[in-house]
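Structures given as structure tokens follow.
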Structure I
Amino acid sequence: MTSYVIIIVFSLLLLNVWMYFQQPKMIFYPIRELYQTPADWGFDYENVIFNTADDVQLHGWYIPHKQSEHVLLFFRGNAGNISHRRDSIEIFHRLGLNIFIIDYRGYGKSKGRPGEQGLYQDADAAWHYLTEEKGFSANQIIIFGRSLGGAVAASLASGVQARGLILESTFSSAQDFARSVFPVLSRLVFMRYDFNTAKKIQRVHYPVLVLHSPDDEIMPFHLGEKVFQLAHQPKRFVSMKGDHNYGFIRSQPEYEQELAKWLETLSKYMERKF
């Protein structure tokens, strides 16, 4: 009996060591090469190079909208790079917003290697760029995060007073996600990452919009519902259509209409607040 216990414990130890080093590959899927720029899509834009607090050089695009005083700070999902976000950029530009989208460390032209704390520092640096270099006030900035970017957006939003926060197709925490998708394995393996959106959203005290599709095959719908339930008022939930990667396209035109209505409510909220 003792030998069996030793074998089981040793096997679990080996599994945890192996999974510890595999987890970054399971979460981050960076692509270095940019295959297009906003100029290819008909937009004027600025190439932005800026540094994080831990001195990692990041790259992003600032896409201006001449009729807008507000800017969308865009945090994307875990795969590809900013050159794969044309559809979203076109939508937010039609909605009349300036857009600042960045590549996390290790993605595209950004230096370094991705990691949870590093992504949070990337978000902080992007916020400081908008407020210090571009001159936007906090109440002119709308924070947007999709998928993994939702956790990054929520982390930043919990420490600043932005105009609003949009979380799309995201999850409540890495632990919740693992238990939903890998119910047995998640109880045997040490989780290297936290990405606790559920905890961070409770520190946000300004308008929140949560969007999620019941048909999302990657991020379980109930995790998006949990994020919404934990958010403070004023908040709104929009049920999308379609899968994880293309739900926002397959939910058109309702998707864009819902965003437009919510953006309009922000102006009314700011009027009441001040």
Structure II
Amino acid sequence: MTNSYAKDQTELKWKSVSTRRVKDKVANALSFVVLGTMIVILISIFIYVLNAGATHITWKILSTFGNTSSGGVLNAIVGTWMLVGMGLVFSLPPSLLGALYIVNAKSNGTISSAARLFTDVLTSVPSIVIGLFAYLVLVIRYHMGFSLIAGGLALSVMMLPYLLRIIEISFKNIPKEQIENAYALGADDIRVASRIYLPQAKVGILSGILLAVSISAGETAQLIYSAGFNNALPTGFLHSQVAYLTYVVWTGINEPTTYSHDLAFVSAMILVLSVTALILISKYIVRRK
């Protein structure tokens, strides 16, 4: 009787182990299929865009101003990074201050949770909604017009939650003992932030900046409603439209001329290479930490 019971238990354990192994193999196989599909799609897009852009790129396109049907994309290249830089100016300081507040031991838990919820919700807001809000509030209500300031503010709304979350994580990785010792020695909040938080989290902050910049460089919807488009460089911060590469891609590919398509492909290639370079740089910085 005892031998029969032990035999049954052994068989049950063997079947359980066999079932787990089968499930593991199926899960691994599905993971490889999904990963392989994603890699194939990514490589296909990358090769297609690079091939199309490299085939039509010329020095004239890179060095002259123009619109979506003639000239070049120099104004769009410069305008893209002007808008991204302006967005970073508006989003980085509040991200740093917000992250410092959230990780500070003296901060209220309810407010900290609300701030995290706010960043999660803001991340999920469609870019077209942000663009519409920028148009109604900044362009019309506050009479900024299509401009560098309005476009930068629209981008900053999108950049803010990414920066805030990444900087918060970087601050949390700092040993709490250092923070507590600094306060015990009489340091105030400003000194703790400038001497401990910012220096030790600079790699994470820089990585977050590069990620936010790479994401915002590929945005279109916010800028259509806030920056407009300019055949040259903007002449001021307000009431002067700004060119950007995504507009050239979006408009140029819908126009009937071959040259418009060439401009769209070249702009897409520049965006892909720029974003890829920024992501690789951020990964390299994190690994060198």
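The value 0.65 for FRET efficiency 1/(1 + (r/R0)^6) of positions 103 and 207 (r between Cβ atoms, R0 = 30 Å, to 0.05) was derived from one model only; which of I, II is it? Label of the source structure: I.
Supply the structure label, taken from I, II, corresponding to helix-only ellipticity at 222 nm (-39500 (n - 2.57) for each DSSP H run of 4 or more, over all residues; to 500) with the calculated value -12000. Label of the originating structure: I.
Once mean count of other Cβ atoms within 10 Å over residues 167-174 is calculated for every structure in I, II, which label goes with the largest value?
Details: I: 26.5; II: 18.9.
Going through I, II one by one, mean count of other Cβ atoms within 10 Å over residues 167-174 peaks for structure I.
Upon calculation of mean count of other Cβ atoms within 10 Å over residues 55-62 from the atomic coordinates, which of the structures I, II produces 13.5? Working through the options, I get structure II. Sorting I, II by relative contact order in percent (Cα under 8 Å, 6 or more apart) from high to low puts II first, with the largest value. Each of I, II could give distance in nm of label points 7 Å out along Cα→Cβ at positions 71 and 247, but the derived value 2.9 comes from I. One of I, II was used to compute log10 I(q)/I(0) by the Debye sum over Cα atoms at q = 0.07, 0.09, 0.13, 0.16 Å⁻¹, and the result was -0.26, -0.42, -0.84, -1.27. Which label is that? Computed on structure I.
Thinking of I, II, which structure, once Rg and Dmax of the Cα atoms in Å, for residues 87-182 alone is computed, gives back 14.1, 45?
On the way: I: 14.1, 45; II: 15.9, 51.
Only structure I yields this read-out.
For which of I, II does mean count of other Cβ atoms within 10 Å over residues 159-166, calculated from the coordinates, equal 19.9? Computing mean count of other Cβ atoms within 10 Å over residues 159-166 on every structure in I, II gives 19.9 only for I.
Here, each number is a calculation from the coordinates, and none is a lab measurement. Computed from a predicted structure; not experimentally measured. Cβ atoms are built from the backbone, for glycine too; each structure is taken alone.
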